[in-house]
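Next up: some structures, all given as structure tokens.
Laboratory data are not the source of any read-out in this text; all were calculated from the coordinates shown. This one's a predicted model, so the numbers in the text were calculated from it and none came from an experiment. Cβ atoms are built from the backbone, for glycine too; each structure is taken alone.
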Structure 1
Amino acid sequence: MGPRHNTRAGRSTQTLREAILSLRLVPGTRLVEREMVDRLGVSRTGVRAALQSLEAEGLVVRGHRGVFSVAVVSREEARQIYEVRAALEPAMARLFIARANDEQVAALGEAVVRAEAAARALDGAAYVEAFRSFYAVLLAGSGNEIARRILETLEARIAYLRHLTTQKAPQARQLRTAALLRGIFTAVQRRAPDLAARRCAAFVERSARFGMEVLKGNG
């Protein structure tokens, strides 16, 4: 019973997370428990576990009388997230070059290839997943567990921002973004830490400008 319940709870959490990240459940949507039971096909206990997990990730918030709703990412919160990324990701690129093994370098390149293919195909979900994979490999290869944990606490909201901006970005922008990701990878291949760090910083700065524009009106 225990393992099965845990598996169901995990599936419920993932189903709800994907609905939020893909914007099928838009920010501000009330998540009424009995409706979630029907949507997810699990018990109220499973729904509560899923909502509590997503609350910890910052994807849902608990409001009046304990009713949950899909979190609204404000421009101020987004600005702070981009600032954390700008501070950490260039440093992680430097460390990746110093510490990553050949398999990790290859995995980084594979993520770039997937991002480029997804941009050409206008496959938003695959595009966002490729970027998630790229940064997961970058963080793992950096060998800095503390930085990885810090960014993991923001992972869901970073993914949310990527989904949101991807939906608003024309294909030409997506192709350019994938090309810039390849630029970071090229610097890694060349074992050029200063260049990789600069390209990471410029990448985040560009993402922040577009993200803040998309979020105009969100406070």
Structure 2
Amino acid sequence: MSALNVQGIGMTSQRTRDRLIARLGDEGIASFKVLEVMRRAPRHLFMDEALASHAYEDTALPIGHGQTISQPFVVARMTELLLESHPARVLEIGTGSGYQCYVLSQLVEQVFSVERLMPLHQQASRLIRDLGVSNVRFKHTDGGWGWPENGPFDAIMVTAAASSVPQALRDQLSPGGRMVIPVGAGDAQELRVIDHLEPGRFSERTVELVRFVPLVTGAR
């Protein structure tokens, strides 16, 4: 993993970041590693400069193309759940702004991130590389297909709400691996944790209600 690059840190006060991290802790995020990475992560660089003053508020913000940068609490919660399985190789479905990908890159050995929207794919991959991160590979593709040629993966994180869990993603999850995925539509979305217990056998549980943009896929 690369060292964190804090280019642009002067745009925001450390006090503002610290308040956000304190709030995440108060709301139940218990992982010290996740909180410390998010304390240092330059979230303001992953959004339009006009919105940068809101970067360390606990809210989702638009990034164009009908997409959003996720609420910090949701990023922390999903990351914490994923890390419970101690993954080394993680597949991220939906690069989006690149913020979640960046957080993951500081906590696991390798991230494979796919994005269907070319402008977001290009922007996020360029920014993350400019930040000195070298353990992420990017691909412009349909998220429902995953990245089978690099699977199976120790963990899969899906950052958009699927109507159902794509079979292709189940197939790319290693035995012993974990998938964190929002499932459902509109206001009826659930954040689910799916564990691959042994070949062909999965457990699935709902953690909490969430609100994500939909996963658009022609998954086969």
**Report entry** Among 1, 2, structure where FRET efficiency 1/(1 + (r/R0)^6) of positions 20 and 100 (r between Cβ atoms, R0 = 35 Å, to 0.05) as derived comes to 0.65
**Finding:** 1
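Computing relative contact order in percent (Cα under 8 Å, 6 or more apart) gives 25 for which of 1, 2? Walk me through the intermediate numbers first.
On the way: 1: 25; 2: 17.
That value comes from structure 1.
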Query raised in the report: Looking at structures 1, 2, which one was helix-only ellipticity at 222 nm (-39500 (n - 2.57) for each DSSP H run of 4 or more, over all residues; to 500) calculated from, given that it came out as -8000?
Result: 2
Requested in this report: Work out the source of 22.6 here, i.e. which of 1, 2 gives that when mean count of other Cβ atoms within 10 Å over residues 76-83 is computed.
Outcome: 2
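With Rg/Rh (Cα atoms, Kirkwood Rh) computed per structure, which member of 1, 2 shows the largest figure?
Numbers: 1: 1.00; 2: 0.93.
For this comparison of Rg/Rh (Cα atoms, Kirkwood Rh), the top structure is 1.
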